[in-house]
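Colleague: Input: structures, listed below.
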Structure I
Amino acid sequence: MKIQEIQIGKVSIPLKKPFKTALRQVNSAEDIIVKVIADSGEVGFGNAPPTAVITGDSQEAIVGAIRGTIGPKLIGMEIDNLEGIMSAIDTSMLHNSSAKAALDIAVYDLFGKLHGIPVYKLFGGYSQTITTDLTISVNSPEEMVRDSLEALAEGYTTLKIKVGTDAELDIQRVRAIRDAVGDDVEIRLDANQGWLPKEAVRTIRKFEDMGLRIELIEQPVKAHDFEGLKFVTDNVDTDIMADEAAFGPYEVFKLLSMSACDLINIKLMKAGGLHNALKIASLAETVGVQCMMGCMLESKIGITAAASLAAGKKIVTKTDLDAAVLLAEDPIVGGVAFHKNQLLVPDAPGFGITDVLGWQEIRA
């Protein structure tokens, strides 16, 4: 089975409610969807949400990279030559991690379909079911409390609270949520690079002194500030997770070498796809650092791919794969199934995805 054609399209999916972080506000998921088509007619599906404030990748950049540079290098390659394909993707151009991830995901889908194996089993098959948190956007304390209580009513037991816009107000937000949800709910915080290192330490120590029982705090400082991240990690008791700092295998190697964080958040769009995400998981496992599998605001294609890695690898102990349930519509036929806070990875070959409704091809 050889790669014969690559088609690029898009879907626009409205969100149930605006998604707000310290970095951006989003009202709809604009997802680039690629179809990697084999000479047998089999189709592998991949996706890439433009997330310029994190990856630097706009929609136009993703399409241009796939069509003009990366995609042509893959035409005619054997799907069985997985290592060769991934090398071609990686070495085709610098950066452009989202475009690389879209093709990587589609190729893994095809590889699984070729051999009749679900991708999560290809990655180790540790578990078919995983548990996700639900993200609470940054808003007024009252609105965040309301959203948190709605999440609990829907069956979620872990909340990921967006903070980082105002340290003092963040304390009010978290205290109000903890008071409302009680002590049995796990609370994670994501500052999205919103604090300075000393400000982060002061704020986190206040959370600790107030007994707010925060499970972990994600990316409290700027992505490039590895020393600042280490300063925070070394000066608080709460576990600190690297997200935007933990971009790809090289950055994760450096973070782990410095002992700059307690946990690593793996995201396919940062890493450039599953093959590099696997490298990150192996690096972390080697030194005993647990990982979270995260996502961008994307369709169920990327969520299924990320869930397949999380289900396959024991070192991925936490998941933040709620993007698809934040969407008002689901145009993806097949893929991971949701039941409250549980994700069931399909046993069908590849990612079990058969179609994308409303897919609009982007022609040159």
Structure II
Amino acid sequence: MKGAFKIAKMFGIPVKIHWSFFLLPAWAVGSSVYNGMDWNAAGWFLIYILTLFVCVLLHEFGHILMARRYGVGTEDVILTPIGGMARLHRMPEKPKNEFAVSIAGPLVNVGIAILLSPSLYFAPMRDILPVLDNLDLLFAGPEYLLRILIIANLMLVGFNLLPAFPLDGGRILRAGLSFRLGRRRGTRIAAIIGKLMAMGLFGMGVYLWAPSFILIGIFVFVMASIEYRAVANEDVLRNTTVAELVNYDFTKVYDTMPMSEVLRLYSLGLASDFVVMTDAGRPLGMLSQKEIEHVLHHDDLDATAGDYFTVLPGYLRKEMKLNVAESIIKRSKKSLLPVIEEDVVVGCLSLKSIKHYMLFKRRLMTIRF
């Protein structure tokens, strides 16, 4: 995510903060001081906000460590004004595994509340009730801090378990629906419910003038759509083979072809990566933009494609599923790769073709909603 910078590393996962995160404590403390809060209370209020986000961070690591049990890695964790975001590489597809990953975060907050609960023996919760509406007294010192954190963690549990996909409760709902309806239909229903709840949160935020509710409502609404489209795309990719998209009329480059001719083809915009093959069609390697620019820089137009190709990073087969093919192309860092049949290049498949196909399928199957 742009605008996020790394502050630490936990369990091998980078922990980042988005620059907008600092707007929350600045706005919360600043507005409280503006409305009459004394500076001592403002300091403890700031400590409370930062401590609460430590609880949010632990919540996210609940998801991360549970996902790791099922072989799912994590890119990073990002703290934003509206909460934390653990960017898992994927969500487990088995409903029971998704349920376990989703519930792990709220269970961490329950655990924090339980760990803090012995403090209630010395300071009962009833003592905090008379000052809940007086921030100067509530944050006058550390007296109420642990009790406030108990309440806050339980509120985090309740909020995250709302069936507003893609919040934890929405993912739990999707896991339950997927048992009977399949992942795609379950996601669609969970996303619709999530959008309805997002509109409710947005409306509540406008009515109460609570900017955090407005931002969360917008976030949930947008992410519900993105999540469903991603799942729908995965479903299509898993049920489509390379044979349906292979381009048989691709630009052919042979190892004996002069680089001057390759440059002419490149100048026409026919491709930025070329498959180099023998006259018999056997694949040898790839010519990418980097090699072509090297030829231009050194004015080596008399050389042949066979002098400059790099070893083929991978290849595709017609019976291969599209999700596997897309992954291979992305890992190769090329725009296209050859499709091989009996060790002969019969065509090519590009990321551009896959993206165009997915756009077509979304329109044809009315995936948008």
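Each value in this text was obtained by applying a stated rule to the coordinates, not by laboratory testing. These numbers come from a predicted model, not from an experiment. Cβ atoms are built from the backbone, for glycine too; each structure is taken alone.
Colleague: With helix-only ellipticity at 222 nm (-39500 (n - 2.57) for each DSSP H run of 4 or more, over all residues; to 500) coming out at -18000, pick the structure among I, II it was computed from.
Modeller: Details: I: -11000; II: -18000.
The correct label is II.
Colleague: Continuing with the same structure: Taking relative contact order in percent (Cα under 8 Å, 6 or more apart) for each of I, II, which is largest? Provide the component values of the computation, followed by the final result.
Modeller: Numbers: I: 21; II: 11.
When relative contact order in percent (Cα under 8 Å, 6 or more apart) is computed for each of I, II, structure I gives the biggest number.
Colleague: State the single structure among I, II that was used to calculate volume of the Cα convex hull per residue in Å³, giving 115. Provide the component values of the computation, followed by the final result.
Modeller: Details: I: 115; II: 189.
So the calculation was done on I.
Colleague: Comparing mean count of other Cβ atoms within 10 Å over residues 25-32 across I, II, which is largest? Don't skip to the end; give the middle numbers.
Modeller: Values: I: 18.5; II: 14.5.
Once mean count of other Cβ atoms within 10 Å over residues 25-32 is worked out for each structure, I has the highest.
Colleague: I, II: which one has FRET efficiency 1/(1 + (r/R0)^6) of positions 249 and 337 (r between Cβ atoms, R0 = 25 Å, to 0.05), as calculated, at 0.25?
Modeller: On the way: I: 0.25; II: 0.95.
Structure I accounts for this read-out.
Colleague: Can you rank I, II by distance in nm of label points 7 Å out along Cα→Cβ at positions 137 and 265 and just name the one with the largest value?
Modeller: Working: I: 1.7; II: 8.2.
With respect to distance in nm of label points 7 Å out along Cα→Cβ at positions 137 and 265, the highest-scoring structure among I, II is II.
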